[in-house]
Every structure is written in structure tokens, then in C-alpha cells.
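Listed below are the structures to be examined.
Nothing in this text is a laboratory measurement; each read-out follows from the coordinates by a stated rule. In this text the structure is predicted, and so the values were computed from the model without any measurement. Cβ atoms are built from the backbone, for glycine too; each structure is taken alone.
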Structure 1
Amino acid sequence: MGGDFAPQATVAGALLALSELDPAHSIQLVGRTAVINEQLGTLLSEVQFSTLRRHRERIAIVEAPDVIEMTDKPAAAVRGKPKSSMIVGLKLQADGNSEAFVSAGNTGAQMGASMVVLKLHSGLKRPAIATVFPTARKPVVVLDSGANVDCSADELVQFARLGAVYAEDILGREQPAIGLLSIGEEPEKGNAAVKEAHQLLQSAGLNFLGNVEGRDLPNGACDRGPIDVVVCDGFVGNVVLKFYEAIAPFIIRLLKESGLDERTMMSALKQLDYSEHGGAPLLGVNGVSIISHGKSSPRAIMNAIKVAVQAVDTRMDEHIGRRLQEGVGAA
């Protein structure tokens, strides 16, 4: 029930995902049953979705009468709407009746509800939102991209461990190279937390490249080599994310003014579209909680579901638990 285009986009995205996933997978649509049934009926009667009718049997509808609005304050929504689609959906996973949760709803509420319902991994202070950024090389994962405005040096190190697991399990990188986002590549550059985190990361047992700068992100590399993971606090990460999101429309407008063919432009800039990467996992909770963009299209929802499936198939959550315990042992 969450997202600017719900429930049409979420229901359509689920149908599209089922058409590409192994037949063993099924999807639970959590929300107001009557609304979901009406939307399913409408979509499956349309020509473009008519071929997906055979997947209807792989969809279960779970009743959740409450809806957390995008304008609701997260803490109040989590406490005051226990029968919301978000709380009910996460409890399905906590109770062993599902393996992953995907939503395009209120990000703060999803983070809070995930922490309350799924709990954090032992020893972890905070979860982090991991977002995949397109680059001139290969995509890099940036975290935190909005969950935590202020972070300590220890938390930044934990984010590095979380990001390394994501890069290994989801992006398929071996020995992922980790960069710490700062205002200069020298170890003494940055605020107090970044400077301390730099020292801690040098002995954390990770493939740490050192500090990287904002200009290194689009390149996917710094002068010490390719980058797979970029670590920063949520304030900086979210500013960079929102800037990134605005780049493609800006370039398209400039190229249109130059008279370039629109189809050529869209093909060239496709990789900058957030819908190609689906959703960002909330790393650190005991389970799989995928946060999708509020403006997610059916395609974006489909890709978010596919990210969730990949996280389950690779047992990423278990991998994170082991990596965090390795960090505790090293400390």
C-alpha cells in the first residue's frame, strides 16, 4: 500500500517479477484485500498484462487494514498502526511465513519497523541503507544513504563490513575494495568521525583503499584502483544520492536542447535510472528488508523484488552475521 503510485505500481511490479522468477517463488501482497483484488482484476484485464494471468495462483493476499502514509511520523506510525501493511508484512518474515519484505512506502517507518520486528544483528549499533550507484566502470554500493544522519567512527567501520558483504553476495565482487568518503584522500582529511574511522579501517581486515572523494564516485575508481563500496554517514550519503538522481533529467534536458534523438539519449542514460536497480536493502537487521524509491514504477518494484530474491538465495543475512562477529573478534 506504500509509494506514490500504490497500489497499481506495486501490484503490477509483483506480476512482472513473477513472470521472470523461478516458478518456485511466490509473492504475498499485504494490504487492504478489496483494494488489491480490484487492482489485480483491472490489471489482468488489460492487454499488456493478459499473458501474466497464469501467475495469479502464485499470489497470496494478506489482509492489513491500516496504511502508513508518507507524511506519518515514523515512530508514531510504528506504534500506532500495528495492522498496517508494513508491520504485518515484516511480521510474516519474523514468524517464518515469508523470506523477504519489499516496500516503496515511508522509509523512516520501514527502518523503524524493521528494527522493532526483525531486530538488529548482535553487536550492531545501527542498520544502514545500501544504495547501488551507477559509474563509468561498474556499479558501486554506497552506505549509509539516509538511515543515520550522524555516525560514529565505529559505526562507519560496521557499515564497511555490511557493504563488503553486499558487494560480494549481490554484486558478485571478490575482495571488494572499500573507500571512505571524505574531502581529500589524505588520512588527516575529514571530520573527527571520518579521521578516526580511517585509522580503524586500516586494521579492520578489509580491503580498504583509504579516503575517496566525491569526484571518484562517477568514475567508480580512485588513483589507487577500482572502488566497490563507499562508506559515509547518512547525511552525506543522502545528499549525494539525491544529486545523482537529478543528473539524468538534467543531461536529457541539455541534450534535447542540442537536438539529439530522444531514443538515443534514453538508451545512453538508462543506467542512471534508479528503477534499473530496484530497491536498497536495509543492512543489519535480521532478515531482508528492501526499501524502494517512493516514486517506484512497476519496473522498479519488479527489480526490487529480484534484489530481495537474490539476497535470500545467497543467504546474505547469515553472511552479514558472520562478518559482524569476525569484526567483534578482531576488535
Structure 2
Amino acid sequence: MDKLAVFSGNAHPQLAKDICRCLKIKLSDATVTTFSEGEIRVKINENVRGKDVFVVQPTCPPSNDNLMELLIMIDALKRASAQRITAVMPYFGYARQDRKDQPRVPITAKLVANLLTVAGANRVLTMDLHAGQIQGFFDIPVDHLFSVNVFIEYFNKKKMKDVVVVSPDVGGIKMARAYAKRLGASLAIIDKRRESPEKTEVMHILGSVSGKNAIIVDDLIATGSSAIEAAETLKKAKAKSVIAAITHGVLSGPAIERIGKCKALEKLLITDSIPLDNHKVHPKIEVLSVAGLLCEAIKRTHNEESISCLFD
């Protein structure tokens, strides 16, 4: 492992430390600060010539700062003659604009893919992309991990019975089916129509949820409107209990306040792909670690071993 180096920007240093603890190596030393006018300053403080380097940096809020840090770190490592640079992005920001669904809008997911490639990244390691086709935006290898097994392990320990897995929209059916298959549970889908990017109108439920313990699964929770409306709809349909298992806890705007006020939602499970700020800590929110999953992926990538078993 002497040729392996793991660096971190300022987005989520704790996750990088947890990964290094799992790998049984030290977190590599880099200075990532700003100049007086706000420009990002990076200096790699150790020799990386010929090394296999992994940069752990989710592009979560503040997305622009974290993305620029990642790009500048990759450039610094490339110029320091690192043999291979892997951008480890547990949360891939700017992924929601992945197609032209309206006139005169950008495809930011493709733009970010181009930026990472031009900066010098040789491969990308990410988790639960908002849309799977984003992998095709890259001309470099992309390893797309899934957090499903982290959540399944939690549910198996709880020994939940009479479970129904609920997709909050039609686009999440594939993810919900993966959970339902592993839990041996039934599947339900909420048919909804979106009035605006922030507001949705729930229509009706496809599937039986009455008397069952409902688990809402999704890749991202931002303002929380979709998850809360889904929880309230499930409760009205006489679900016994409702919890949500959502990979990326962005929790922006009034999300925490909404979660606290929502009596229908008993618990929100998220991963540590995004750091949970102190002001966002809430009794209803529980964080599960994906450090072990990312550690295994990094280890297998470094050893040139297959990581396809981690995609399931």
C-alpha cells in the first residue's frame, strides 16, 4: 500500500479519515485554503510521484467551492506526476441537470464530467448518481457504487416485518425494486405530478400499503417536500409506519423544519456521503456510514481487482 495515497479537500475530511482508518493508512497531507481575495490555494505537501492517488471530495453545498477545490487538487496532483488520479465523489453535484428537458437550459452533469477529465482525473468513483446515464458523459472509467447494502444491513438488524418498499416517483422504480428484492418485500409506487421544481402534488399510490411498514427509498433529499408528501400520503393510505432511506442528505432550505413537523415520517436514514452540519442534526435523522464501501472500492481499484460485486 506504499504506492496508495488518499487526499481530501474541505468538503468532507471526516469521511476521508474514516476511509483511511479502514485502509489502515494515514490521510495524505495537502494544504487547501484560500487567498485573501477568495481564490482557492492548493499545495500538495508530500511526494506523490508514481503513486495511485484518490481524492475524496463530494461536490455537496457549497457546490461551487467544493468542485473548484477538487479540480485544482487534481491539477496539482497531475503536475506533481501522480501515476493515476481517481476523483472519489460520494455525492456528484450538478447531476440534476442531466438532459435538456426545457429550451435553453444547460446539461451541467456533462459539463462537470468534461471539467474533471480536462483537469486530469483518470477515473471517477461515485455513488447513487441521480441518473445512471451520467456515467456515459465521461470518456474515462466511472465506478458507480450503490448504498443499498448499507441500508439493507440496517433493516436486517431491525428485523422488520410486513415491509413495503415505496418509490416516491416513477423514476425511482429500479432502486425501489432492488430494495424490495433484498428485503423480500412488496413494492409500491407513488404517482405524482410536479407543479414546480420545489413543489409536488401527490396523485395516488400504485400498490398495497395498508397495515404495512413502508420504507421510502430515493437517491436525494433536498428541501424534503417529496419525501414528506409521500409519507403523509402513505399514512392516509393506512400504512402502519413510514421511514425514509435516502442516500444523499442535502437537506437544504426548510428541510429540517419540515421533517420535524411531519408526524407521518418516523425516521429519516441518510448516509455520510454529505457531512451533516450541527444545525441539521435532528432526533428523526440517523446517519449510516459508507466509509467501508468506499474503502473496499478504493482497495480493489488500487490492487487492480474487480469491484463489480460492489455494484449490486
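One of 1, 2 was used to compute mean count of other Cβ atoms within 10 Å over residues 26-33, and the result was 20.0. Which label is that?
Details: 1: 20.0; 2: 15.2.
Structure of origin is 1.
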Inset, instruction - Using helix-only ellipticity at 222 nm (-39500 (n - 2.57) for each DSSP H run of 4 or more, over all residues; to 500) as the calculated read-out, with -14000 as its value, let me know the right label among 1, 2. - result: 1
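1, 2: which one has distance in nm of label points 7 Å out along Cα→Cβ at positions 130 and 178, as calculated, at 1.8? The partial results should precede the final answer.
Working: 1: 1.1; 2: 1.8.
Answer by label: 2.
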Inset, instruction - Check the numbers for relative contact order in percent (Cα under 8 Å, 6 or more apart) across 1, 2 and tell me which is largest. - result: 1
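With distance in nm of label points 7 Å out along Cα→Cβ at positions 58 and 106 coming out at 3.3, pick the structure among 1, 2 it was computed from. Could the numbers behind the result be given before it?
Numbers: 1: 3.3; 2: 2.3.
This value belongs to structure 1.
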